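Next up: some structures, all given as structure tokens.
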Structure 1
Amino acid sequence: MAGLLLEAGIAWWNCSLSPLGSERSTPEQTRFVVDTIHRLHSEINFSILGLGEVSEADVQKIIGMLPYGFLYLLPEKASGSRLKFDTAILYRPDVFDLIESETLEGVHGEKTFRVAQLCALQFRYGSHRIDFYAVHWSSRLQNPENSSFRDEYAIALRQRIKNRPKVYTVLFGDFNDEPFSGPVAQKLPSTRDKQLARSNEDFFYNPFWRFLGESDPTRLEGSGGGTYYFKRGFNTRWFTFDQMIFSSTMVQNAICRLVDESVSVWREKELVEAVIDGKRQFDHLPIYSAIEMEFIHD
């Protein structure tokens, strides 16, 4: 018996083109986003890209300007729903087959809210399903940091995942909460402790704890650590809102697993300068990781 190991890169970027999915981007802004995706792809060669704050028209323009042969998946609007999702998932059909897609909404009292966009994929040469949930939870302007309503996003997502067959799961997106915030750390729940996540399947593993601060002070002046820049921040202007969080099964040395050393924030000089100059709408940095799948054949 011989083993074949395939690796696939995963990226996420809240590219700020059309918040709440309402189209408002200019050709110049779209061009900047496409050029940035080109540079990102040249470094990490991702097979899956999640985008936040995009409209359907944005995604169609982006796909039309990219040469990589990606297919894209937009959230399907539930019957009678008034919610607007603003995420999209792009994937390479030569690497993955699409198994299922779904838009997840939550209800709390009389309020309906966006939970996640599900894209279930399978390596073309494998038989194991991987569930990717793209999230963009409400901003802290809509629901403040200490609002108990923020917990409802994590509770709804956790319940949805628990009700499904045991599969490999990746949560990625803009949580508008930090790794230590209640919804992410306590309600999902997720942990920085890889050994705990490996031994206890109630926990997700969150490697983005390591990006709460600037680990390399010589890297770039002004990058400050984190993924999201808020110019009027009181005691920090950088927040780690963008994260990738992995199910326990993906850190158990299983057939499909996280390549933990691949996890990073893309602090490319041109994009960092665009984020901190305050004159453009871009305020997030991309994040990325990789997963690998082992195939056993005769």
Structure 2
Amino acid sequence: MKLSINTKNDNFTLEGSTTQDDYKRIINNAKDLYDKRDALFLKLEELRGKENDSTINIGTKIDQIRATVDSMNKEIDKRNLSFIRANLDSHISVIKILNPFVRGLLSIQETRELFDSLSSRVKNTADGIRVNSILKAEENTLLGKIAPDFSTLDLNGMNVTLSDFRGKYVFLDFWATWCPPCIESMPYVKRMYEKFASDKFCFIAISCDRNEERWHAGAQKFGKNWYDIAHVQSFTDLNSGVINPQDISMKYPAGEPKYFLLDPQGMIIGRWTSFTPSIMNEIEHQIGEIFSKK
């Protein structure tokens, strides 16, 4: 084997290793798409430099390029799926296995079946264990499941336990100060809070920030009047690399914004994994339907 180090960008390659060979194979398998996608990324950067030019419709052009990139990413994932199914003992397979699920090419059940078909060797690597925990979080928060319980501190240092809200409808809002879609969604969440919050319905925001001070400052800035809690038991542990199975981030899927609607028994009756105005209107409509029958 031969170790090559690029001192300019800290990249390295271990020539002759099976993992490096597999990585080259999976990249070469979609090289034509990667090349086209890279050219589109350059075009995006060029357009962003002209955002103040009123003579061209920059927004529309950017949206068109993003749509093309999304389509290319899905095609790349389709090719990667073929690689994974043919290479069940490859470390690259476990690294790439979640992408088709994230892009909607596979259901959570199909992703689990594919993961289970991987060799024990790759499933027991650090990446395999990480992927398995992500899949478990997805599986445990599907519609119809009882939402995983949690207990953590709010902005005022008071303990908040999800199961204490049994008997009420609960809206969980996963957000972060660094997440633009989360910030965009806040007026919609605030409108729903002002419209529906009562002794029968409560709102809990769950900050996914890694910095406690930034979380506190962001919550104050955006004027959250409902419960706002941390996704971890300890920020010190989080930033020291300590994994705590009681952290909310270990029990619920990653990705912000994310929303869950729970019935009084704690069952998940609504689940949304991104922000658009239409999604927020759908959430508001579903909540409105519940209380119109009361």
Structure 3
Amino acid sequence: MRTTILSILLIVSIAAVGGSEAKPRCGRGLPACSNNRCCSADGYCGAGVNFCRLGCQTEFGRCRKPPRVPDAPPPVETPPPSNQRPERPRGGGPAKIIYSCTVPGTVAITFDDGPAKRTPELLDVLARYPDVRVTFFVNGNNYVNAALPEYQAIIARAFNSGHQIASHTFQHKDLATLSDTDIQDQMISNDDVIYSATGRVPRYMRPPYGSTDADSLAALGALGYVVTNWGVDTRDWADNDAEKSADEFEKALAKGPSNTFIALAHDTVESTAADLMDLVIPLIRQSNLRMVTIAECLGDSHPYL
């Protein structure tokens, strides 16, 4: 019996060490963590609460709250809301899908599927980087009912912080499977939710799953939407691992400063809301790129009707 217990303890010990050794070591007499990682109390580099919070060693890596950037640009100015809601255009030509930024030196980080319970945590992180602007593609009724007061307040907070609010349809349905009438219902219903929170009607949208066909693009164009997908997929929806998502940014940045990309992430994902921005914002700054809204990265000063 004693031999069996010792054998089990030995196996557990080996497994624990093997899992830890997958992470670089840090601490006294060892290199500091690279790529803006944290040095945990146990002396391992990584991201997330196990590395960046209780016991985090500030002298060997980042800890939970990076320094605030002192000089922030003024908030993006949008026209004040009128007393009458703008009418959505009708009868335009088919929309074209946009995959990347056109303004040199810019990238656009975007978040789909919110608002969500984790969105305020992401907004807290972004507040530490007042020069960074992102875009939220929101749903009216996907993970939550965004017409409820608590979620209206989240959308309003993001908007008032200078971030762009765009449409991701009302119920996150595949537009390539819907009729023109159903597409119009999805889009106008979501306009209602966004207008209620912000007093603005969005011009920009992203189709769920990035899925469109000729008919849906014709329907979106007829309603005057600018259709934007992405060039960099963080795959946070599959992995829920901020370090893996940050690797996708590093791959894009390795292509050089001329790669002005649009990145896809999700504020519904725990690791993204809590940790991803603290990892990737310093990396993007090192490449001398500005993080702006979708409209800004396309040179468009009118993100709303």
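Read-outs: derived from the displayed coordinates by stated rules, not from any lab. This is a predicted model, so every value here is computed, not measured. Cβ atoms are built from the backbone, for glycine too; each structure is taken alone.
When mean count of other Cβ atoms within 10 Å over residues 37-44 is compared over structures 1, 2, 3, which one is greatest?
3
For which of 1, 2, 3 does helix-only ellipticity at 222 nm (-39500 (n - 2.57) for each DSSP H run of 4 or more, over all residues; to 500), calculated from the coordinates, equal -15500?
Computed on structure 2.
Matching task: 20 is the computed value of relative contact order in percent (Cα under 8 Å, 6 or more apart). Pick the structure from 1, 2, 3.
1
Kindly point out which one of 1, 2, 3 the value 3.6 was derived from, the read-out being distance in nm of label points 7 Å out along Cα→Cβ at positions 149 and 277.
Numbers: 1: 3.6; 2: 4.2; 3: 2.6.
Structure 1 accounts for this read-out.
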